[in-house]
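A.B. asks: Next up, some structures in structure tokens.
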Structure I
């Protein structure tokens, strides 16, 4: 009886090990240009809509990809934007190859020349492709800019005309793991 119970316990343990998801927590995002909880420099401010910054996307590096990562997505969002809706999308970069672990400062330029091959840039809420820097209303107080990196199990096939909300939904629903660096900005 003891051997039957031991085999049953071993079988259940193996089945649980096979079906349990990989625990999150290893993916990390850092930058030499911006810091978590700190104010971004004017270099990351948009140039337009009343703002006069350099509109340069910050340098970003990541490590600790979960097993099975084939691609990444980077989403930059301001949840504090007074849009009457769900905030403001500043950058949506999909299908960064899984072999890439950093983006250089300025990689989000509209010409796309500094992006890794295969990266798929979507229009931001300014209506432009590429990085759109911070431009909160003057006197509105600090806004949070969430740079969220998603580890994906595959390259995502999302229609080019999909809205930012649909892109966010598809990325969020597909992610193996995510990590966020949240910088601040105010005018």
Structure II
């Protein structure tokens, strides 16, 4: 990254470069009042990802997963997180990657997906953005049992949840994953708008 008229990178130090890269930056930032202020920030770079919520119009169910998440366990909360299927791009096109991830995690193969938007999920410390997708699935689209890749440590439960129940699960705290909440609310808003027309 090049210096700009509002930011100068004074120094950077890689703190960890294992699964992803954690870098400590010392920067000079020009505030809105024109004054320059030195700041130190740590930034985690693990690449970008994609997420998709599939909806079955025949049953009004959404396709979700439940899996163990160590960072959530470390906070003392229920570590078996219910979420929409997602994965890192690893250099792939987001639509191609999420199709692969859907098969790996859920066992469902779909062709038509709609790209909604790209979202920075934690812009204060993580470079990652997620490409958000939605699509339709039917039971005939199941090609494997899903469950993830055992050699990558995945042990994923596949859930078919009625949309109304999923929305209740947000309210009662059973669904606490931000990307999943965004997609469920997007689907609910679309359905509400369609009824209003």
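A.B. asks: Can you rank I, II by distance in nm of label points 7 Å out along Cα→Cβ at positions 30 and 110 and just name the one with the largest value?
C.D. replies: Largest one: structure II.
A.B. asks: Rank structures I, II by Rg/Rh (Cα atoms, Kirkwood Rh) and report only the one at the top, that is, the highest.
C.D. replies: Once Rg/Rh (Cα atoms, Kirkwood Rh) is tallied for I, II, the winner is I.
A.B. asks: Which one of I, II has relative contact order in percent (Cα under 8 Å, 6 or more apart), as calculated from the coordinates, equal to 25?
C.D. replies: Only structure I yields this read-out.
A.B. asks: Continuing with the same structure: Quick one: helix-only ellipticity at 222 nm (-39500 (n - 2.57) for each DSSP H run of 4 or more, over all residues; to 500) came out at -5000 when computed from one of I, II, so which one is it?
C.D. replies: Working through the options, I get structure I.
A.B. asks: Just checking, which of I, II has the largest value of mean count of other Cβ atoms within 10 Å over residues 62-69?
C.D. replies: II
Read-outs: derived from the displayed coordinates by stated rules, not from any lab. Keep in mind that this is a model prediction, so the values were computed, not measured. Cβ atoms are built from the backbone, for glycine too; each structure is taken alone.
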